[in-house]
Structure P
Amino acid sequence: MASQPGTEPSILIIFGGTGDLSRRKLLPALGRMAVEGDLSENCHIVGVATNREHRDETFRELGGQAMADAGVVGEAVAELVQNRLHYQSIAGGTAQDFQALADRLDEISRQHGIPPRRTFFLALPTSVLGSTIRGLGAVGLNRVADGGWTRVVIEKPFGYDLPSAIELVETVRESFHEKQIYRIDHYLGKEMVQNLFAFRFGNAIFESVWNRDRIAAVEIMVAEDLGVGSRAGYYDKSGALRDMVQNHLTQLLTLVAMEVPPVIAADSVRYEKTKVLQSIAPIAPSDVVLGQYTPGEIQGESVSGYLQEEGVAEGSQTETFVALKVEIMNWRWQGVPFYLRTGKRLGRRSTRIGVHFKQSPVCMFESQGVCDINSNVMLLKLQPDEGFSMFIDVKKPGSSTGLQRIPLSYNYGDLFDSLPDAYQTLLLDVLEGDQTLFVHSDEVLESWKLFDPLLRFPREIRPYAAGSWGPAEAESLGITERELMRSES
């Protein structure tokens, strides 16, 4: 069968194929790719899990239901589910289990005329990543055959701290080369995150002021209005620093602060991102505020505090909020503070980047009794309501010289019906062999070098009411949440 443009016939193997990530994200994304013609008509998906009772029919039923639940339907979806979903048990994780998987993949390749092109997506807990990677290598599933390729996709977290990250990197490298490894951070698949490339490097007007001469501060916020929900067992051992700051927020920081790459390609972009991480000064304890939400009210609904959530250990000192200040010690950003903040049960869901420009050096309107001039702010909204706004001062109508702040805004929803799901974008990149939006091992290790010391600082967890914007102490870092909330309203 002929492949659709942009992809090649191949086999995608999902370890954890019957799990939550597969059902909620991966299978629906593959269904959308089939509907939109982005998935080869000869791309087969093999779900791998521990249940020995499951068969191909079981996985097809699960996959069809997962796609239907996500609203992904149509003839292309039905064909994918009925003809190209397969299941393979690997219950014991033994050498025999991995050899049985290798034999099954060879069988599918022969039956459907698929060259030796394979992607292993490891939607697995960190605790079994190492054994799975070693199992693949032991039976030769890591090797690249003539006319084909072999790729492995690893979900975050990429380690629990610096020593575990080093161990994971070394374990993966024992079986796979860096060119084969796709460390996936789904934030990098979001359309507005990718648009940072076009925004910064496609518009000379912004790149010319993107430096310490014109910018006073940069704020990066990932706010969630939800609590830990069903993830309490994982979250209580992780916390916001590991779960959000070390990966998602740090990746956004590198995209905002990186130098202009010679081309938008994997090696160039990842090299510039790594340079940013290497330029960050050690983070002082005084520049970090940790918090934990207490009972409060969100959108008129009373919600419990973190310690009352099911699955949270009694008296837990796990942080659900982090605010910190970062300084990048290079020519472009010397002296410009970057404020990173994330938390659960905050006032509303919002992911955005605020770029605060410097105020005018003198007040030009002082002779007319007006000196209340705001600094310009560029607000990049990543979710929800993707788009951007530039806040500027204009003269109020009438004879006075009063100034009023207004937004010059653009929203994706005004021009486009919908945006692709992040996993849809990233899966397509994997199948096309594009590593630009994936995390290099050097980025992982440099990031952990920054944040591992924070895990060992004496911890002072400050309470904040659910529905607020975090502990009051976070305002001492200069984070301008209240100003931005006024700007958006």
Structure Q
Amino acid sequence: MRGPIHSSQAMVATSEPHAAKAGRLIFEQGGNAVDAAIATAIALTVTESPSNGIGSDAFAMVSVGDQIYGLSSSGKSPLNLSFETFSASGQVPRYGLKPITVPGTIKLWKTLHERFGRLPFERLFEPAITLAREGFLLAPTVKKSMEHAKSIYQKVLTDDIHKPFLDTFFNQNLDQLYTLKDHAKTLAEIAKEPDGFYTGDLMHKMVNYFKEHGGYLKEEDFRAHEAIWQTPLAVEAYGAKLYELPPNGQGMVALKALSIYTHTNDSLHHEIESLKRAFVAGKSVMHGEMSPSEIEQYLDIDHSILEAMKITEMAEDFTDPFLDDHGTVYLATGDLNMQVSLIQSNYMGYGSGIVMPGTGIAFQNRGANFLLKTHPNQYAPGKRPYHTLMPGFIKTPEGSGPLGVMGGFMQPQGHYQVFLNHLQKGMNIQEALDAPRYHYDKGLKLDVEPEYNKTSIEALKKAGHDVNVSDQVGLFGRGQIILRTKDGLLGATEKRCDGTIEVL
């Protein structure tokens, strides 16, 4: 059985070994946890391209001393794309030009560095640029994801506009050194002029590309993009606190589930039913522009108590308010003064299937998470969608630090389960990550990992849950934790991917 890893100085925890080494290198050069987090995030756009890229969105939480700061950089839909055009097919578009929203990741890197960084911004790009230019061997889980993606995208993306995307990522031997030379050139350009992505040469190149190919993002869309500082929300339970960012991310769902569950009788069935109720309530009201009063109403403790009282000893068959029509990377860094929780993603793997030739920029498809029906999350121009990304943070009697679990709508479920594993069930942070997980889909359906307790599975079935034992590892998320304790840093990483911890 694995245990947490200790460091007396600094630590990086993420899902891909080369990226973790990039973060450690920045620590060795005198960088702080923010510098290391940004360098790791940049490297992940190269080394884990099936999940994120230059065209991603990103969110972060930073702890400095006892103060926690939130930063959201989620792009809006094009001002020039009407509801009628977006919905013309009768379905939410998943690939192509329509679901592309303004990429927010570059703005988050720059904004985070301006406030908290120590080393020169340009230096944070050096490890990633070297990897992209000179090549690297794909980590086993990344390679498997790429092979799976290739088999799907080559069948689905048949239009000529997708050829640069297919050529960029799949036109080389995955068993040999893997390079992304156009990506390297673009990273070098961003390193020297990060504002150029939103106001300069790179922005004009992207806008001209969209204009030439019938796309929708224009200069005003890029110029209007902002990374927003936020005050994290929190719920206290079992002597600890779980922190999440306000919407448009879905962190509130984890908080609501925890709030409901603390007013039940603590059984596994009640744990799952609390999560289901939090999801249904969240998907009914959450959208990209929620007001403080709407957030307060959703998290209202009296409402949580009423929801807990409605839970019976039988599973309830809920209708999913979204009618769900995912890849993401998460990293944690820490030194003795500062800890960072950072997450970025293209959504649904590589995103839209659109790469601008000569740049390596794979554009996200976050617009695929809008709805067409009447709902607060209904598509509209210039609007942020309900977002799956959610960096987490915990404060416990043992210590405090970043917590994250990647994986689309698994993310709040992962935060919730790992928090309960550690604080309610007494597991150390590595055991809390390694413990078998469940994944709530919709209705009565519940997927569990093969190692899940057989007695628990039978009890859930008797309570009316439609339990399916699944070996789809990616379904259950991938997490990282770092705690700053009185004795230094403790880290835990994910067994379901190429989870890696690097220490100084």
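Read the figures in this text as sums done on the coordinates, not as results from a lab. No experiment lies behind these values; they were computed from the predicted model shown. Cβ atoms are built from the backbone, for glycine too; each structure is taken alone.
Among the shown structures P, Q, from which was the value 0.95 of FRET efficiency 1/(1 + (r/R0)^6) of positions 51 and 251 (r between Cβ atoms, R0 = 30 Å, to 0.05) calculated? The correct label is Q.
With log10 I(q)/I(0) by the Debye sum over Cα atoms at q = 0.11 Å⁻¹, for residues 299-442 alone derived from the coordinates and found to be -0.79, which of P, Q does the value describe? Clearly, the read-out refers to P.
Assuming 1.05 is Cα Rg over 2.2 N^0.38 Å as calculated from a single structure, say which of P, Q it is. Going label by label, the one that fits is P.
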